[in-house]
Structure 1
Amino acid sequence: MTKSVLFIGGTGIISSACVREALAKGYEVTLLNRSQTKLRQIPEEAELIRVDVREAGEYKEAVSGKDFDCVINFIAFTPEHIERDVNIWHGRCGQYIFISSASAYQKPLQRLPVTESTPLVNPYWQYSRDKIACEELLTKEYRDNGFPATIVRPSHTYDKTLLPFEGGYGVIRRMRQGLPVVIHGDGTSLWTLTYNTDFARAFTALLANKATVGESFHITSDEVLTWNQIYHIVAEAAGICEVDYVHLPSSAIAKAAPEWGPSFLGDKSYSVIFDNSKIKSVARGWQALVPFAEGAAKVMSFYEAHPEYTKPDPKTDDLLERIAQKALGTANRQ
């Protein structure tokens, strides 16, 4: 019998790949989504229920009388979002998958590699603390009331549209213009980047899988790179031979760019290596197939084909220049 899967969201970088993979695996797929994006269209084979899930009454009415083998929420960020889902879906789904975040893992990390039993604590990033609170609520609902929750923690997952650093294409523009490009810290902290189709191939092994209820999983590539390597790989994919790299502590970047601070101080400034044994025990034979050099080439090909996404953003460009000047000033004082 065909299993039914509901995606709440479904057009994001990660969720769109998971939707396509679920369809390819033969699942009956429905999306709750208020609008399509230009970059990632909803497949014709999927049913679309157009609704704003932040409107409680509208959401509840849209799914009235509908049951699913698996409900997945890609756009739950606070305990209030989870409480609403528990109230709506208790007794009406065989499994509920919450998309959390690997940024919820302990910062600073006390030991590597990261496993699913690594403590969850992030004093630097409210986003991560909210995800932790969501996990705690779901764990309590599972233990106390049998709510069939599974937790998934993606790390830095990207597709052909996403450059891996703050500033996006503005960084590439600086590289091409010979302007200084800032890398946080000394560039030697370790990081993992996962292509969205690799994530999706493992993720679909969890769908409507009763053996994974009550469990948590992260899904990442096994490739580990320094941030220096990440920037060099992107530059090479862009055909840029020489780049003026400078380094600046994450704390200084956070001070110069408060909107970027939490993601640096609460995530990117720490080395992370993930042990993927648990997901591999469920997704038999799975491994990530897209190394970052290949993924970076896909990203640059996308931008070359879509110059409308390379237009200057004065606010971002000014911010990148301020950070660069701060880095140069710091280097001159040393």
Structure 2
Amino acid sequence: MKVFNSAFENNKPVEHDDPKVVKTVQESLDLYKKTVKKDLDYFGKNLVKEVEKIYTHYLSVLNLGLALADAAEADKKINHSNFLKNSWIKALRQSEELKKETLRLHAGWEKKSDQVKLWLRDVVKQDAEYMDYLDRKAPSAEDQKRIVNHLFRKIILGKTIINDYFEEEVLRWAEDREIIKGMVDKTIKSFNPEAPQPITLYSLSLNWEEDLQFIETLYHGSADLPEEYYQLIAENTRNWEVERLPLTDRAILEMAITEMISFPGIPVKVTINEYIELAKAYSTPKSRQFINGILDVISKELKSRGVLKKSGRGLMDNK
């Protein structure tokens, strides 16, 4: 074990008097490297797939609005006609693009109609704002838009059992929900019932190929960060060995350095602010200040070494 640890930690050839020990240790190191590479490849591919799924979840949320309308139409206990005649609901139902994308990505609710009926009964019909909307004699366009916003923001994506369902079904729902909510908001805002244009569906990215390249570069660059940058982190984390840093803080620092050196079009101050926000969201209460201070020092060191090759006025400024 000592021979293995020495070779592993120092990244040096295996040294021992017994050839069998050398062979065994080398085979163990080779297996470790092979396993790590396999894991990196798997998580890299899975990362892209999970990002792409956000668009499918967005379609699923839009379709849930329509599925609730279908359940409301079948409900004989109260009159849901104001909801069924809502201009935004009708526009979603008439959207050929939504139909096509739903079919392509299997984002409909046909197989879960019983679940939708329960949500109509236990959540939607229990909502005071929705019930008030049903009682209005002639809802204005603003009334219609307001209730659709309420349906998606507060009933489907709010603190209800519907949101709980998504949390159980979607591994990264806590992070994805705000993105989906923003996309749904844009979709609702895009429609004007007085104009002939169909409702607009929003893609996850304006340029997916460019964003995909960013994701892959950042992921692989962080995973394969050269040793010199680990040393740079170690030199600037007072009284902390890199291996003893909180894992999240270490990952944040590695990603931030990768972004600084790999993307000449991203200003240094933008990179630092992005990773401060990540630290606030995912690490310890003290991590924000820690990450800010370390990245500020490291960015200056990289600049002095000539490593940062930024293009454009102001991109080097990290003040």
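A short reminder: the numbers here are calculations on the coordinates, not readings from a lab. All values derive from a computational prediction rather than experimental measurement. Cβ atoms are built from the backbone, for glycine too; each structure is taken alone.
What to note about this one:
- Source structure (of 1, 2) for P(r) over Cα pairs in 5 Å bins from 0, in percent, for residues 71-174 alone, computed value 2, 11, 20, 19, 16, 14, 9, 5, 2, 1, 0: 1
- Which entry (1, 2) yields the derived value 41 for percent of Cα pairs over 29 Å apart: 1
- Distance in nm of label points 7 Å out along Cα→Cβ at positions 47 and 143 - structure with the largest value, from 1, 2: 2
- Entry that produces 19 once relative contact order in percent (Cα under 8 Å, 6 or more apart) is calculated, selected from 1, 2: 1
- Here helix-only ellipticity at 222 nm (-39500 (n - 2.57) for each DSSP H run of 4 or more, over all residues; to 500) was derived from just one of the structures 1, 2, and that gives -22000; the source is 2.
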